[in-house]
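Structures are listed in the sections that come next.
Values in this text are rule-based calculations from the coordinates and carry no lab data. Note that the structure is predicted; figures quoted are calculated from it, not measured. Cβ atoms are built from the backbone, for glycine too; each structure is taken alone.
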Structure 1
Amino acid sequence: MDLPDHHLSHRSLLVRGSGECMCGIAGFWALDGVAVDGESVLRGMATAVRHRGPDDEGYWWDAGAAIGFGHRRLSIIDLSIEGRQPMRSASGRYVMVYNGEVYNFPELRRELAERGCRFRGGSDTEVMLAAIECRGVCDAVRQFAGMFAFALFDCKSRALHLVRDRLGEKPLYYAWMGHTLLFGSELKALRAHPDWRGEIDRDVLALFLRHNYIPAPYSIYRGVRKVMPGTILTFRAPHDEPASFTYWSARDVLEGGTADPLEGRESELEGQLDELLRTVVRREMVADVPLGAFLSGGVDSSLIVALMQAQASRPVRTFTIGFREPAYNEAPHAAAVARHLGTDHTELYVTPADTLGVVPKLPTLYDEPFADSSQIPTFLVSALTRRHVTVSVSGDGGDELFGGYDRYAVGARLRRWLRPVPPIARRALASALRTWSPEQWDRGLGRLGRIRLPWSVSGDRLYKAADVLGEATDQALYRALMSHWRDAASVVLAAQEPATVFTDPANWAAVDGMVPWMMHVDLVSYLPDDILVKVDRASMAVSLESRAPYLDHTVVEFAWRLPLRAKVARGQGKRILRRLLDRYVPRPLVDRPKMGFGVPIPSWLRGPLREWAAALLDEHRLRREGFFRPEAITAKWREHQEGTRNWHYHLWDVLMFQAWLEAQG
């Protein structure tokens, strides 16, 4: 394809070289006439995300268009020079910089070859560019199965496309700073540009205190946005608002799936899911570097590992970390599953010093405030795994797709019980629940001994129930269940929470029942903005690629066509996954209460982290910095230290912001 002469006359520079440092992308597009040393700036932006790609680096700069890309590479597929980025398409029309993996690229390559395309190397990047040239951006992206975030410049139309995968596995930020559009995998890359001016968004800070993560499209900085999952943003000029195109919608998948459910006996549905997951797992096991899997011994990871081992020619490498505290230790369960499946299993028992040593790293690892405390063990298991392999497969997504969280059953029961109760009676019940402190409730519940309760009950959970008794709608009840600071805007100075999927009816899926609605909200908010952020940043910090077979879009679409009873029944979630796992692992090895993946933050804040936390939460410091009204924070800190309440969720949120703020200098 011939390009117009004015494009051919531009001075373009493609710089590639080997380097030491998974894939991180960065770039900027300046207004015409802006003088800038593009190569030098791009090098600085890419170096800021060097941890994401230790194996190679590459830069492309078009001085005439004042646009450039930088790339740090973790080599997974095609370790040769032909896999380097940024990469031009065969005709020269497109330039791409890309982070992720498109797992179906061998099939796409064969189809394109039959249409006359020729390939220099074996990378998925080259196949993606050929598909875009052949089919156009939108149609090509719909064909990609995998996790990806990429920037694509069309040298003919002078359009920049920013594209993110369907579920939001890979991150992509963008912002306008002056006359320059910045974009990159992490905020670190944007902050490295000389035009960067970051102002903390107090409204978003309030959202963070409510949820312990920052929902997309927002970021902690005013005007800095995340590309939404399943979206293509197209910029025609660096200073223009982009056109947004949703090429895949979780809401459409949910509504379409529930309107057209699968039919058949349970065994038939299990067989279909088994075949689908086997195909996806087999595809995601392809790599030119050592590959392993995270194994917790729970349903999700055990099934993925079982399917890997069933298709592997040698024992699969599996990895688990253990804790000496029994309440947090899943290692014995993982070891039992590994022995049964015959994997090559590695476990590491970490000390309190190991876990506490991660805390100072968190502000840098997570780049913006993030307060899911399972970030600590996630980093530790990633670091352990990276000592042995470069790619690890996980069970992420199983809970959201197959109804695994206890809160689905709890929320549905609360709503069913509360519907016939008049508001005045609800308020009276809430008041009664608060007559005892959480500690008194725990002692009283302890005296019940072996009486079987409908779910795990504690004093803190009863106080949480009291907080949500007054909510009038299913949506408000679930938002309350998922909130830490319920009135966060009263804690953050001059803040008003912006709309999210929890509060904006325009984004609500049209489904019957509270459980599907909760699962939808988790799929589009909690999963991409908490779980996947946690895994991406922790794994990328040690240059480990993490893959999640449950998040293949074909699995997501299948899951939403399953009748609800195949997922949640009699107060237990993941029914179909449990029955499928029975084919590979004896039920007693995995049939236990859900543990989560945590560390003892409550006791740490009263012990080894007390001095660190007290300094960050000092009332005078909070007033001087000017983001919070300190009264509520100080009161919760005091009650937590006295042991009258367990406020670790609320305090960890504030601490993670304070530590992040301190790290910004």
Structure 2
Amino acid sequence: MLIIPALALILVFSLLITAVMRLPGRPAALLSVYLLAFANIVLVGEITNSFYQLNNPVMWLALHAVLAALAGVWWYLSGKPTLASPWQDAKGSILPSGWRASLKSWPDLWVLGLGVAGAFLFSLMLLWIMPPNNNDSLATHMSRIGYWMQRGSFFPWPSPRVWQITYPVNMQLQMFWTVLFTGTDRIVEIVQWLGALAAVVAIFGLSRMMGASRPQAFFAGLIWATFPEIILESTTTQNDLVAGTLFAAMFYLLFLGAARRHRGALALSGLALGLCLGTKQTLFFLLPGLALSCVLILIYYGKSAWRSLWVWIGCGLAAFILIGGYMFVVNMQNFGHPMGPETAVNAQTGGQTGQSLLQNLAYNTSRLAYQSIDPTGLPDPVWGYSFKFKGLVVEKITQAIGFPVESPAAVAAGHQFVLRERYVLQEDAAWYGPLFSFLVLPALFYQLFIGIKRREPLRVSVFVLGLSFLVINAALRPGWDPFQGRYFIPVVILATALVAFIFRPGKGWGLLVRWAVVILALMIATNTFLYNSGKPVSGNKTLWGMNWLDRATIQSFYMRRPARLVEKYVPADSTMGLLTYGVYLEYPFFRADYSRRLVQIFPLEQAQNVDWLQENGIEYVVVQSVPDVSPVVLPGSLVKIAADEEWAIYTWAR
């Protein structure tokens, strides 16, 4: 299997450069390996794409080898620093010291750690069993991988779904890499899973920079890993968790580099900045807050910080130009706008008038703040009663002050904000649970006070980033919808680092509170797994008795019948044309190993062009009909061989 040498070459590349960097501390070294491996795959993917060789594993392997060789040359010229040095403490030990004593001093922390380790292992089993199955994955993330595999590039192709051909590609290139070298979708979600592990490291590093002890920093990272949205995202192919991790790594390494005047940390922070901006567009909403953080760094460190920031800015620009901005250039060339067609961009993030902007700010900051007070993960019926109680209290308050928060103003098309509506527990609509409400939010405000009092830019910057992102997201999004909780992952990672100081040594009530938090965290994590509607492990209909197709369509059940129809009548190794008029999610048509070739018939009139159909090698045409829409008349040489409700399959008459 080529994945083994490919992975080995990437690790060699990352470890050699990490050794050359001589980074201060293990968290920075671990994040360095993560960032360099991520960047390696992005760079090789963009090079192979430029030559229409994206689906050529031999070329990927050769380029990985070239990068590893170049890293080896740099390592040699840098004096051959020992590869063990980034992982050793002051005494030269690689393994953490004092763990036996901590077992006696912090048994609650060990219980939490073992519980989180069990949750990650269970998530690993779930992602091995369950294919991606939320709408975004079926419609965009996994479907675009199928088209990349058959086309050999991610340059735009005729598609009615504009986000397939315009979204940033950094995250999907990681998933594509797993498919290319394994031939299946079995481990695509591991990209998010690894991102969650890296985020725990970033939280640990941030907490330590603020002065927390090792146990306190571990506590903050482990608590974050039990939040419902984090558990759910870690087994999906969405890009929110990876995007948040890249941003958090950038933020930590920026402050570490500024504090230590360490150019290696600043260079890696710049690399992370370029990578995260090429991963998800909503991260651009964090840039104003990041700029204010740089101002705070200058105020605190004085003139000496100018040189550090110039190194960081220069490396960030270089990383964005070389590997972060590739897709923006492609979009500019094809659509005249770096984000894609301007009409589509305005539909997602712009087009507001002054009045609608004020409405968005007034209504949606309130709605998002309301959603952040979240009882998700509590056992039923406590969860349900807590939700109703929250809605009742806020309803009385908004009525008393005359603020109609449930007004249809400032909502996205097709949605309505309802105080007492409880959404099903899955990755799109989930938030962060009661521990975020009871621990993180109070810590965010308290540590702001401490930061101002001590004039510490790091604590203040976390608050500034969180507040600025809330305001900008509420203002610039086209209206409220229930799917915005995951956008806050970057600021939730940073804010959770502040929770470290709540975990204090002691006996009596302090020890009792610590154990209560640990038990509640593990209960929330357990209930998140049990109540997850996208990966049901308990109840009447569970994933254990389903086949791949049923698992892939469990959240999009309306695709199950057409997918079964295609599976029955269209051979796995054939080329299928897809002619649709309504909502469709084409990933199930590709199959788990992407063995079926799929061609979108777009624009629809191409269905009448026999020459075009044959030039594209289309052997079967799958047609979706929609009421009140006049269907395209197919050529007479295509005959119907199967039908099921609004779907029909045609093939050429013999």
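Of note:
- Among 1, 2, which structure scores highest (criterion: distance in nm of label points 7 Å out along Cα→Cβ at positions 167 and 607): 1
- Identity of the structure behind 0.00 (criterion: FRET efficiency 1/(1 + (r/R0)^6) of positions 63 and 591 (r between Cβ atoms, R0 = 30 Å, to 0.05), calculated), options 1, 2: 1
- Computed 33, 20, 13 for semi-axes √(5λ) of the Cα gyration tensor in Å, for residues 135-310 alone - originating structure among 1, 2: 2
- Identity of the structure behind -11500 (criterion: helix-only ellipticity at 222 nm (-39500 (n - 2.57) for each DSSP H run of 4 or more, over all residues; to 500), calculated), options 1, 2: 1
- Each of 1, 2 could give mean count of other Cβ atoms within 10 Å over residues 247-254, but the derived value 19.0 comes from 1.
- Structures compared: 1, 2; top value of volume of the Cα convex hull per residue in Å³, i.e. the largest, recorded for 2.
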